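Right after this note come the structures.
Every number here is computed from the coordinates shown, using simple stated rules; none is lab data. From a predicted model like this one, the values you see are computed outputs, not experimental measurements. Cβ atoms are built from the backbone, for glycine too; each structure is taken alone.
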Structure I
Amino acid sequence: MEEEGVVQERAQVSETTRCVRALLVGTAMVLAVNWFVHCSDYVLRSSRICFGYLTMGALIPFLFVVVVNGALKLINRRWALPPDELIVVCIMASVSSIFPALGLTGFLLSLIATPYYFASNQNQWDEYLHPYLPAWAVPSNEGGAMAAFFNGLGAGERIPWDVWITPLLWWSCLIAAVFVACFCISVILRKQWVERERLVFPLAEVPLELVRESPGRSRLPVIMRQRLFLIGFSIPALIILWNLVTYFFPGFPEIPIGMRFTFLSLGRGFPWVCTKFNFFVIGFAFFTNLDVLFSVWFFHLLILIQTGIFNRIGYTIGPVDVWCGFTAATGWETFGAFVFFVVWGLWMARHHLREVVRKAWDRRYPVDDSGELVSYRTAVVCLALSTTFVFGWFRVMGMSWAAILVYSFATLCLYVGITKIVAQCGLVYIRGTLTAQHFTTYVLGTNTLSPAGMSGLLYTYTFCCDARSSVMCTFTHAAKMSDSARLRRGTVLAGLLIASALGFVSSVIYNLYLGYQVGAYNFGAWEFQSGNVQIFASIVEKIRNPVETDWPRLGFFGGGAAVMAFLTFMKYRFIWWPLHPIGLAVGDNWAVWASAFSIFVTWLAKLVILRVGGIR
């Protein structure tokens, strides 16, 4: 009877009202996430809560909404949001967390503001870069606008919004096209990953569990009423709250678990082993299969040993680039494995991709795409149009067609590969072992790229600097949550559009406002103090000293792909084979380095639980 009452109460609220209500709460959540992340990162200089693929910057406000929603049920159940509306709010919060601080807008604003402010006689940027910077893409330093952004405004000065309008309009067009392309690819691959390969999507399962209601008129989700959940929640919560006191009272004793990085030495010349205990990583990793967990930490350990051996014998194939691995050799080796992982996955999906193309060409073709956020025809057409626009944008920036094609191939591999790895492994923190920019320069050789082309390649870091800015992963998980919660397609599409547009605009405005108020250089953030300069210095160095195609790096790239092919063959051919190929693809990775110990602990705990207690 209680369940019938709940259904009757919800039936009194029209579908339109529910849709509008969810979007309004989601819109408020978008603004709250942007404010929360910027304040934490740039004002309080606290934890970088926007890092990862399910960020604390989105999860904490969403948990707050879930708790408040439970309280509203005590007053009037009609005021509370049902699970499907809460999932819409969660999706919008996740999308909005892509933009602020270390996300997309932090790198976008820092890189387009850097070339004139940080130029000096020593770095010679005025000679190697300034002649090739289009005025429509880079704001000028006229009137000291960029100096004021990094240092803060003087008394009585006003924010020079006008110098930013034209560049940001053009950059917003490019970013919108990239977002559309990522969304279309996520639609095209959803059925393959969800229904055919049955990836576990741990990052999507957690929000779904947090909103799942128990039968009757319970005020709390099912999971929040379970004893084991409360115990698991209480342990890290108490440790974090206890250690929070030490932030205000340094003499207060600290519980040395999960708060700081600790290290273990393997010997002289070997990289340090990070032994940080990360509850956030452990929580999601527990959903992952044992063989995947084992392979991630096992191959990471092998990469550390390989790096140490290379260091001890003095072997090197060249300098390590920004966002590369421990060494150039291991970085290119694991990137070869990474690319093979993506190419093999697309080969395995060839029948599905053929069906998608045939459905896009002929609507009468017997393939059901009614469960997708948009039809396959819409996805394919929009993907083609957005890709054409992106290619044209790169060409106008000065990049050659060869550079555009090689860079786009590497970027596609990074976006698709990271999205699938997160969906399969539940790795909250992950990035590629190499950047698409460095892959392009070493494959083609900088002697074949003009200074204008190198300048254009430099500015691709604005949206592909770190894998965190890849919205494809967020869109794919949004599609998974939408499918599991049986959400209305129109509501989800509206939520994604609002979160993307409002999240970008509000993040840019608030970031510029904070920059001119306190000085972006005073944020204490890597992307505004040194990361931006490192990127420019790396590109200028390659312009000054052009080189041909780097065959030693490509040799390690091919070797990594060959080893990955062997591991893939063994995994698919022999059921007893214990190593999953995905471990090699992510083995040489700073994010995995920081998470490997927690993944090892999760693997060990899950192994003991399954051996002692069984699957149930």
Structure II
Amino acid sequence: MVGNIFRIFSSPWIITVLAFLLFDAVKLFSGNPVNTFSVDVYFVSTIMSFLLWFWLEAVSHQLPFKISVVFTFLVSLFVASLFATNFFLYSAFHQYITVQMLAYVVDDKEYFFNYLQTYLFNSNGFIFLIFVFGWWLVWKRGKRNERKTFSRFSVAILVLFPVAFLVLLNQMRLWSAGKQTTADVAFALSVKEIFRRDYSESLHPSIRLRVSPVRNVPKDSLNIIVILNESFGKNPLATYGYEKNPMPFLHKWITRERDHFFVFQKAFTNSSSTQASVPSIYTGVAPYEGGEKMHKFPLLWDWTKAAGMKTVLVSSQRFGWLHLNEFLFHPDVPEIRITAENIEAPIVNDLGVDDIIAAREFRKTVQNIPMNENIFAVFHSNALHNPFQQTSVLLKEQPDFETRYENGMFILDKVLEEIYSSLKETQRLENSLIIITSDHGDAHKPLHLPRINSYYDEIMCIPFFVHVPEKWHATKSRFMNNLFRNQNINVNNSDIVPTIISVLGLNEEPENQKILSQLVGASFIDSLPENRILIGLNTNDIRTWDHLGFGIYWENKRFVYTDIEGTQFFDVTTDSLEIKNLWNEASEGERKLIFDVINANRFLKGIFEKRKR
């Protein structure tokens, strides 16, 4: 009796099922899952897990020994990969793999190899191989374990079990939305859904509105540098009052040139998703305005080239991801384009090469552009993308802070120092307008939801710095006064395009005025109203995700809605961490303002109405 029980529980299939259940238990209790736990759904997913692994063991026993060795290795590799992939995904997103995550690999085959380079081409790779070997020991079939002959029972298992699995899989597609399943079933659902996607929901090349050139190009020299940082959050920046200082150069630069720097206290991103925020930054079109408008309006390159500037992009990131290259680039602009695709350096962090190597490329590029040419340049960093760049071959001493995020910040600080030096040594610094921003914030340990589902200030309220040319103190007093005042007014990344248009005088052309009038952003060198309403959104007609939500921000009020936590309302004047939900205490006027904003936008309205179903 005891021997029979031992044999059952030592079977590969039962060990595998139990391992997935144990994995779930550890993950569910160690971190706040974004999916809700439903006994019915989880029970069905456990049955599906049983069907899958029992069937694979049955197949193994029907194979000749030599073939079964290969089969066992593939199963072991598959099991180990499921655990490893979902371990990293759950650590970042508090959920297992979804169709949207799988789409990154399906749409961009190189991303798969970048993922391996980042997560397994290090000490993790050795651990993974041990893990594969361990599962091979579980699944291997000894030579004495002869191939079993077919019987009616074995034929029934080989045929009926996969049929039952596929039937349940089809039903789970309807039942499991927002619900917790086992990691193996989550993967199966993702594979099934990948073939049902609408491929029109993506970034693509497009014909954009034409920008009218400036008729009288200003004779004075002006360079515009936009430093767009991936996942750059306020915490723990000393400039924003935090005790730690992982970016000493930036802090000293701002302190030393305080008359030239403006530190915005209430700057927001448009989205906590790179896929939505980056296209918005380059076009000035907010995610809640939709993909059609985003593909129609001119890019930053189009505006600045119309002002006679040399257009430059240098980035440590690879832009083939999610068709960003097709969306952002066309034959004429940017004229100089240096990205991870053509930098001779290995991928070291997600989709990016060493940030400091990319910064050296920026330096060489600036040095090679004649001094009589005005530059518009974007440097797009990657060091703060999860899992965060930890080292650089160009550093004599590597960062050793308490968290990986702080180490990544130190790398980024060295990048800013490199950019500063390149402008200083080419005598461009004093004539440069420098905008330092972030596609969205991040945090070592978010207090609320994982970044990709969060609309709280810890993610949405970002570092935002503006460094102005020396001569503006004497020649642009209106700009300076407005910048000083706007430091404490809500601004966001949609304001960058209108600001650059205004600085370059492109808004004086009648055709350009028509385009500018349709942008929701506003120039922060002009006077901004104190009661501006800003919106954060991650999903629209070019980006889908399995969880929905949005944020509405005005003055010190924050309205946050997600299908994970429901309706939240905060006053950050008295509750900066957004802990106390004041929705039940919201005034009639506050509720009216919120509902008016929601009902005026099809994306917000569609998301909010789903809560009633």
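With distance in nm of label points 7 Å out along Cα→Cβ at positions 50 and 402 derived from the coordinates and found to be 4.7, which of I, II does the value describe?
The read-out comes from structure II.
When distance in nm of label points 7 Å out along Cα→Cβ at positions 42 and 90 is calculated for each of the structures I, II, which structure yields the highest value? Don't skip to the end; give the middle numbers.
Details: I: 2.9; II: 1.1.
Greatest value across I, II: structure I.
Could you figure out which one of I, II the value 25.4 for mean count of other Cβ atoms within 10 Å over residues 282-289 was computed from?
Corresponding structure: II.
helix-only ellipticity at 222 nm (-39500 (n - 2.57) for each DSSP H run of 4 or more, over all residues; to 500) was computed and gave -14000; which structure, I, II, did it come from? Present the calculation step by step, with values, prior to reporting the outcome.
Details: I: -21500; II: -14000.
So the calculation was done on II.
Determine which structure produced the value 63, 50, 45 for Cα extents along the principal axes in Å, for residues 82-297 alone, calculated from the coordinates; the candidates are I, II. Don't jump to the answer; show the numbers that get you there.
Working: I: 63, 50, 45; II: 88, 43, 29.
The read-out comes from structure I.
If relative contact order in percent (Cα under 8 Å, 6 or more apart) computes to 28, which of I, II did it come from?
On the way: I: 28; II: 17.
Answer for the origin of the read-out: I.
Taking Rg and Dmax of the Cα atoms in Å, for residues 26-121 alone from the coordinates of each of I, II, which one would give 16.3, 45?
Numbers: I: 17.0, 67; II: 16.3, 45.
Checking each candidate, the match is II.
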